[in-house]
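The following blocks contain the structures, represented as structure tokens.
Each value in this text was obtained by applying a stated rule to the coordinates, not by laboratory testing. A quick note: this is a predicted structure, and the numbers were derived from the prediction, not measured. Cβ atoms are built from the backbone, for glycine too; each structure is taken alone.
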Structure I
Amino acid sequence: MALQFITTPAGERMVVLPEAEFNRIAEAAEDAADRAAVERFSARLARGEEELIPAEFVNRMLDGENKIKVWREYRKLSLRDLAATVDISPAYLSQIESGKRDGTFETMKKIAAALRITVDDLA
């Protein structure tokens, strides 16, 4: 492959290369970034900082189902058990899960902690 070097009016040296070669380099860089992301995730998973959840639960969240309810059911907690852990009434938790009420930020932090997730996971 023949490379062509040019100098811009500002004195910066540039390389001109065939588009196919540029695309190959760009794809290789993307692949390397993807591999690095997988390695970081795998390391976090091995340390217990990440977890894999079944597609059934992910799909429910993607379909718009209340994330608290989905995470609660994934963690195999009853509504009463989660409410007791968070020190709120089951009725209040039910209203949050159904969208009839918004939980305060403090309540959402407690719910997230009880579900062993971050508040961002509920957003």
Structure II
Amino acid sequence: MMEPEQPKYVRFQAALPNRRGTYPGIFPLANGLAASGRLSAEDWVAWRSANDRADAAYADPATVDPSVFDRDVNPTAQSWFKATATHLLADSTFYEDLLRRYQVEYEVLTSDDPGTVIYEDEVQVVVVPR
């Protein structure tokens, strides 16, 4: 019996849309917690450390192509991890735990075709959903 294929892409996002009608991803959700002042001192240090590791692990698409997340050009752009980026997906457990502890509702989506790809590197894609 053949095993089902794993989806190609994974996304962690808000369970509910924001004021603009989009669903922020796991990093903007965690960054919003930090910016709001809700994080304990210990959680803030852990969040900063996790963000520093993520920044060192892969490129921020906006630094490669500023139009990727330009709200006028791509107002619904979404980042998705490639399922093959297992080391980065493993790191997402910190962010998931942080969001759960601060009661920020999120969901995990998987897809083989999340939208029109407007940026791609070894570990992620940014898409405009269909």
Structure III
Amino acid sequence: MLNEKSYFGFENLEVYHLASELVVSIYKAAEQFPSKEQFGLTSQVCRSANSICLNIAEGRGRGSERDFLRFLYMARGSLLETVSAVHLATRLGFLSAESARPLYEQASLLNGKINALIRTLEAAST
């Protein structure tokens, strides 16, 4: 996906691509949740995962590094919310530990990349 033509700056960011891959994985995992959770945990985990991508894109489009940093912090918060929802889904028996493991691995990699980008932007602003 990184090789596709980019029209907007966020499309070239590795964190955006990792976040979008996580969203796809979360949606696939959420298909396993019981139908009674459609408006509960299923909706929440999908919305929080979407929020990661959307905050990265919106922050990049704001035009200032300070705003981008603020939105990266929000993206990281949404990532942690997503991880928390996966924890709950596992504890409730909606996901097996085996199904959750790749989600945790993706989230861990993304968290590290977001943190590195935050550190880089903060260092550049001092």
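Details
- Between structures I, II, III, the calculation of relative contact order in percent (Cα under 8 Å, 6 or more apart) yields its largest number for II.
- Which of I, II, III yields 2.4 [distance in nm of label points 7 Å out along Cα→Cβ at positions 41 and 73, calculated]: I
- Structure responsible for 17, 13, 10, with semi-axes √(5λ) of the Cα gyration tensor in Å, for residues 57-112 alone calculated and labels I, II, III on offer: I
- Identity of the structure behind -11500 (criterion: helix-only ellipticity at 222 nm (-39500 (n - 2.57) for each DSSP H run of 4 or more, over all residues; to 500), calculated), options I, II, III: II
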